[in-house]
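These are the structures in question, set out in turn.
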Structure 1
Amino acid sequence: MRVVIQRTKKSSVLINGSELRTCPAGMMILLGIEQEDGEADIDWLIPKIVKLRIFPDEAGVMNKSILESGGDILLVSQFTLHASTKKGNRPSYIRAARPEQAIPLYRAFVSRLGEATGRNIITGEFGADMQVELINDGPVTILIDSKNPE
C-alpha cells in the first residue's frame, strides 16, 4: 500500500459531480492498493499514520500527531499511485489491485483508521469520478509505502 499524506487547512472531494464531502483542518490521505497488499500492510500503515508528527506544537515545531492535534481526515482511494512509468510515456497500472481485492482492503483501511483515531473518517467513493480540492498547510506532503518500510 502506498499513501500520500498532506497536512491541510481544509479539503473536499466532489463525487460524480454531485456529492460534496468536506473536511476541516487535518490531513488528506490518498491511498493506493496494489496486488501484493493485504491485512499486514494495513497493520503496519495505520499506526504509522496516526503517530506521524506533522502538526505544530505550541512552539510551532512539527511535534504533534493527528491524535494530539484534533484534526479530521479525508481519505480518497487512488489506484494511480501505483503507476509504472518505466517504459514509454503512458503509465501502466498493472500493479494496482483489481476492485474485487482492493475494495475490501479499502473498507478495512477506513474502518481501522477510524478505530485508531476515534474519529469518523470522511471518504471519497471507491472507483467514482472524483475532484479533490485542498489547501495544503505548510506545505507538508509525506509519501509512505508499506513495501518500503526503511
Structure 2
Amino acid sequence: MKKILLKFLTIETEQSGAEDLEHALRVATAVLLVEVTRADFVVQPAEKARLRQLLEQQFALTGEELDALLEEAEADSDRLVSTQHITRLINENYDHAMKVRIVEMMWQMVYADGEKDHYEEHLIRQIADLLYVSHAEFIQARHRAEADS
C-alpha cells in the first residue's frame, strides 16, 4: 500500500511540475513579447491586439487563460531587470525551432503598428543572440514577419 501511495504522489508531483514548467515558459515568452511592445516607449492598440492573437495562437489559450497570462507577463515585465533568466529558461526547455519562432513572434510584434523602431530591433537582436539564433535565422524571421504584416 505504501508503494502504491508513494507512486501516486510521485506521478502527481511530476505532472504538477510539468504544468508549472509549461506555465513558466508561456509567461517567459509573453514577457519577451511585452518587452518588444514597450521597446519604443509607445504601446499602440494594434500591438496589444497582435500580442493577444500571437499568444492565443501559439498556446491555444481560452480568453480567461489569455487574460491571466497577459496580466502576469505585464507584471513580470514591470519588475524585469534582465532577460537572462528568461532566455536561460527558454534555452533549457525549448528546441531550436521554438526559439526561432519566438524571435519571429517578436518581429511580428514590431510590425503590428506598422513601424520598425531601432530600439525594437536592438532588443530582438539581443534576445536572438541569447537564444543562440543565428544572424541568418534572425533575418529570415524578420522577413517572414514583414511578409505577414
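Upon calculation of distance in nm of label points 7 Å out along Cα→Cβ at positions 62 and 126 from the atomic coordinates, which of the structures 1, 2 produces 3.0?
The read-out comes from structure 1.
Out of 1, 2, which has the highest value for distance in nm of label points 7 Å out along Cα→Cβ at positions 30 and 86?
Numbers: 1: 2.2; 2: 1.2.
Greatest value across 1, 2: structure 1.
Figure out for me which of the structures 1, 2 the number 31, 17, 14 belongs to, where semi-axes √(5λ) of the Cα gyration tensor in Å was derived from the coordinates. Don't skip to the answer; put the middle values down first.
Working: 1: 24, 18, 16; 2: 31, 17, 14.
This value belongs to structure 2.
Of the structures labelled 1, 2, one was used to calculate mean count of other Cβ atoms within 10 Å over residues 22-29, giving 20.5. Name it.
Details: 1: 20.5; 2: 18.0.
It must be structure 1, since only it matches.
Given -27500 as the derived value for helix-only ellipticity at 222 nm (-39500 (n - 2.57) for each DSSP H run of 4 or more, over all residues; to 500), which of the supplied structures 1, 2 does it correspond to? Numbers along the way, then the final one.
Details: 1: -7500; 2: -27500.
Computing helix-only ellipticity at 222 nm (-39500 (n - 2.57) for each DSSP H run of 4 or more, over all residues; to 500) on every structure in 1, 2 gives -27500 only for 2.
Have a look at 1, 2 and say which one yields 29 for relative contact order in percent (Cα under 8 Å, 6 or more apart), as calculated.
Values: 1: 38; 2: 29.
Structure 2 accounts for this read-out.
Check the numbers for mean count of other Cβ atoms within 10 Å over residues 54-61 across 1, 2 and tell me which is largest.
Details: 1: 12.8; 2: 15.4.
For this comparison of mean count of other Cβ atoms within 10 Å over residues 54-61, the top structure is 2.
Throughout, read-outs are computed from the coordinates displayed, never taken from laboratory work. These figures come from a predicted structure and were not determined experimentally. Cβ atoms are built from the backbone, for glycine too; each structure is taken alone.
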